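See the structures that follow.
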Structure I
Amino acid sequence: MEVLNVELKHGGYSEQKKAVQNINFSLSKGELVGLIGPNGAGKSTIIKAIFGLLEEANGEITLENDSKYAYIPEQPTYYEELTLWEHIELVKAVNNIGDEDFYERADQLLTIFRLQEEKHHFPTSFSKGMQQKLMIIIAILVKPSLYIVDEPFIGLDPKAIKDFIFILEEERKRGAAILMSTHVLDTAEKICDRFLLINHGELIASGTLDVIQDKSVPNGSLMDCFYHFMEKKL
């Protein structure tokens, strides 16, 4: 069953300048799809289109009925006046989460990401990686149907990356769909079911790695295939 369907004829930040065009894809329950492209390719514009934040957009974005989504941004966003734990309590209140095990799950996640000692500290004192972990924890606690994740690995240490990937796998088993924008192609190649290759605002290739290899570099890495398609567009 589709959790997200995107049919975007074009979109951008003014009527004159179209940042993306002819972007069509969908995500099914339990699926992890990699959104791959260089800086300025249009990945962030596609994410904004999904959220309905583009000034100009022509197309249709459809979310499964009653579905929740959670966004993990590349640049952590938080309230300077709230401690880590107060952020967690705010998430519970805003999303009206009544799960009896909510605080137990929160404590488990703090332990996994080694943030227990910072539980009552302010995120302004955290490193970028610690702030990113807070964003991940908040998203997971919501139990969304759809995750939209933007460059999640930047700033995370190797253990945190491994833990995050494990948690994503558990969320997929629960049925959550995940759209992940990343430059870390070797990791994406290992964990994603399919890929959307974006360049100059267009979808230049899509499908499983096998499908993409068949159309570009047989037995090549995701990076090899991506550069093949980029060179064809030059």
Structure II
Amino acid sequence: MRPEFERILIKLSGEALMGDQGFGIKPEMINYVAEEIAQVHALGVQVSMVVGGGNIFRGVAGSSAGMDRASADNMGMLATVINSLALCDALEKHGVPTRVQSAIVMNQVAEPFIRRRAIRHLEKGRAVVFAAGTGNPYFTTDTAAVLRAQEMNAQILFKATKVDGVYDKDPALYRDASFIKKISYMEVLEQQLHVMDMTAISLAMDNNLPLQVFDLNQRGSIIGAVCGNGVGTRIYSDERQ
């Protein structure tokens, strides 16, 4: 298989790591994710990742329960560090040299985020996991993923999620939901499709960063997306691309 891209960023939700559990990290699931990413790395693709923390703590949920939003988001960012360390360990077990860089300084467990160092890791064949979001409250890991993709000069951002792409309405609630193969950023914003949060979509649109959304649970979906096999939904600046 020949990859379509040389440098990518993969956004993984925290919920993806808990599998069918209600909380935490399922060892079988994180091993599966690492195996899928290792296949892409073996093709010579430079891989970076951003992982959410929703399987441990979600800042928005904490805020809605009465917690101060900044405090809740800080807790959510720390949850992403736990997931990033777990993913790093799993990737290394599959032979992928990996580094974790955190937007919140914690030198004992992760490198601080330094853009040039992260790019150098990628050039040397190491995978990089970006932890702690942007390091600021009020920003989601979706926004952090778009930001890091831009900083790494990634050619595309892959969002590996629970659904096989973008629909015109929630397929879990509506049987007549229609699958969308290609769509523009502007249409996503106008129709308020919940692909990523609006800040992330706007940032991707402003910088013309292509996005691709697909089902992580479908084996081979990551390598299929990287090799241009038409997996999931592609989001462009112009829907005709």
Structure III
Amino acid sequence: MYTDQTFDDVRCEWGERGVAALAPASDVIIIVDVLSFSTCVAVATGRGAVVYPFAGEGAAAFTQAHDALLAAPGRPREGYSLSPHSLLTLPDGARLVLPSPNGATVTLAARRAAPNAVILAGCLRNAAAVAGAAAGLGRRVAVIAAGERWPGDGSLRPAVEDVAGAGAIIAQLPGTRSVEAQAAVAVFEAARGDLPGFLRRAGSGRELIERGFAEDLALAAELNADACAPRLMADGAYAWRR
């Protein structure tokens, strides 16, 4: 029978089902989607924008209702998208709707499963800031690696870059760690000497390079480049209040 790791302070799981398992006993939930939702959120909020995670149909109507900009699905060459590089020019105060099949979907699942928990978006770029914020917000922390989707049936594909991102955060959190959390730290420690190379060798990284988005890997690999700890606010947007 599955155990929800409740004997430990810091726990780690995968995707929507991981949220469902860990959320009820969590004060803080950290969503990690390194390539690229969480990295996009860190880049955008670190520059003064707010980000509305979105999943499903009706993005255009949602965007209009929130007087926001809509990021294009995928990574088109023009405009804002799930490419972190495309968000470097977001103006301070921008409101961005960011559709995502992974990080946004898991964020919204966490909000449904634990409406009273604090939800943060973490990645390699803001690992130290997110860990510091989480440590001050509660003892029981769930770190959720979002993962990717297999083509065809859309089932969860564990993504090693998300394990490394989770480990970078967990390594700086106080309290006891579940075995799953310890494993994430071990992956991060093995990768930290060459994070750019690690991301380039990962399956998701190779895919982005083949599509011409190597610059996104470079941004995602910059450990602690951003001092923001984006928090999901009551209006459903991630924001960072300096």
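Observations on the structure shown:
- Comparing distance in nm of label points 7 Å out along Cα→Cβ at positions 24 and 176 across structures I, II, III, the highest value is found for II.
- When distance in nm of label points 7 Å out along Cα→Cβ at positions 128 and 200 is worked out for each of I, II, III, structure I gives the greatest result.
- Structures compared: I, II, III; top value of distance in nm of label points 7 Å out along Cα→Cβ at positions 96 and 152, i.e. the largest, recorded for III.
- Identity of the structure behind 14.5, 47 (criterion: Rg and Dmax of the Cα atoms in Å, for residues 8-79 alone, calculated), options I, II, III: II
Since every read-out is calculated from the coordinates, none of them should be taken as a lab result. None of these values were measured; they are calculated from a predicted model. Cβ atoms are built from the backbone, for glycine too; each structure is taken alone.
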